[in-house]
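As structure tokens, here come the structures.
All of the numbers you see were taken from the coordinates with simple rules; none came from a lab. Everything numeric here is computed off the predicted structure, so don't read it as measured data. Cβ atoms are built from the backbone, for glycine too; each structure is taken alone.
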Structure 1
């Protein structure tokens, strides 16, 4: 078993995802904890109890580089509290060879504006930075490739942070997917001058689109074309849905569209208009849509209101009911008013509530305004 474990790990920097739970040493063997690691973590004010509960296997590994990794983070400007927080949440960082981490630092700094920002990224996405040393060549090649596309450095940094798998694999795989996206954009009538901005926006909104098979994109576009969506509408969907065409498949979309059309009682042309207003409709399974339609109807909302503002279907029934009660308390009746006020993020909704509150409190006339002479 130990030989199997050692094969799954990089000799210099063991990667947590390479260790299946059933093979973690502390979970299956009576290994003793590495006291040097324990003492070093204790000196750094790391929550050792939390580490034991969540990733106790790390404490049984040797060698570990706790002090060196902490020193590297501090050298980049991380405070003691930040270092403790990073190692508490991602203790496997202490298993990474300092030389390999220095290489990581140099790679990331080729796209990251400052070390201060890099520390912030590491705190939020530690697994993206403390990754396998065997990926350095692929990371370097992929960084160079995305540079060649003239993508903003911040976009490249975001890709590395949120979708590190796309940088750990051979650059040829990313090149194939990017070419597929570019070709689809051009075939749907996208302008060459806008393609860089379009691609940059798509990748920033959905970094995982790079990890999807190119064939999925082609199949989904063909399905939607067969459903009557025009070229311009397909481009609109491709640009608006954060790469949805690689997240779905024809069967799931067919079931969703059929159910929605039956529930709404509309024509195929009307359904296309609804989807263009609310592309996320394509994501939801029948059970989710059925529950949301039922919740809206129970609140007294008509189907015509839903079709006029279908984005309300993006909200869970619990959120809809809560917002309706909040609106009702301010004198707004969703049964007769627009549903637009229900939409948006929590912050958007709070702004809408504030406007309604001001409208209620505003006097009908200004008592201090000067009277006209003929009054």
Structure 2
């Protein structure tokens, strides 16, 4: 079983240089790992065997052919057979005689596409990270290389300090706006992606996903209430949208050449996993969408409010007066500040403090560029 998850190890590694924030990493690490694990689970036969088993008592029937047919063309349950008592009003939940009522059948054809949808989601969640890696181009790694050590090393020499200060205050000042805006675009893309995934899953499940998590939570709460207060008319959303037992009919020619319609019960073992997967995804995507919204709003505030940028830099250094940091923020564009802020996440605090102080002195000695 451990070998099954070996390909995911690369996503568990953290780079030496941090070029994003925790919310960004929740998209391309936590979510991608989760989706890849789910994909491996639903495609691994060693845990659940064949994805569908259709029952037949006719020895002339080809079981493998029936299983393949029902897997390809889908199965169904009956809406009216979810209410009542099993063994009395219906054989099993959703299973019973079809009375030919319009829209009575609830079709289930999604299960053959679940693994592809989960894999596609993983790729879409990694796309903003892929774009940012291309646009970032390893710039921060070059600037902060070997400066993250807890001990102040020989790498922080007078020459290295002067080189970095020159880069930030003279050589490349006012040239990082596009760098910062591209990162902001990737954050917005993360938000758009997670919201879009919610709607795509709802479309994929035929409108069942939008309220799936709340319906499961409400049913679970009602199930814990004493029986005299419980509403027996409620239906478990997991059984309704991810049934473990369904029906499948197919047509074949009889001995006289007439068409015979045969009805078979089919067991879907994978739905015991699918129902949990989509509950977890519902709560995770909602949570991630809220966090991503907050992250984008915060980025807009940082872009609009220079005093907020000052407080963020001061949160990275100790024993530095506010006027020193304010002087830098006033002279820097948003992109320059963003590079400086990222450097603070990847440098030894002592080195970073020294950089801030020397950078402030350098900017004070230079005339303001208009």
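For which of 1, 2 does relative contact order in percent (Cα under 8 Å, 6 or more apart), calculated from the coordinates, equal 9? Working through the options, I get structure 1.
Tell me which structure, out of 1, 2, gives 13.9 once Kirkwood radius over Cα pairs in Å, for residues 93-188 alone is calculated.
Details: 1: 13.9; 2: 19.1.
Answer for the origin of the read-out: 1.
Name the one structure among 1, 2 that distance in nm of label points 7 Å out along Cα→Cβ at positions 213 and 269 of 3.7 was derived from. Let's see the in-between values first.
Details: 1: 3.7; 2: 3.0.
That value comes from structure 1.
Where does the value 60, 22, 17 come from, among 1, 2, when semi-axes √(5λ) of the Cα gyration tensor in Å is the thing being computed? Going through each structure in turn, the value belongs to 2. Here distance in nm of label points 7 Å out along Cα→Cβ at positions 53 and 333 was derived from just one of the structures 1, 2, and that gives 6.6; the source is 2.
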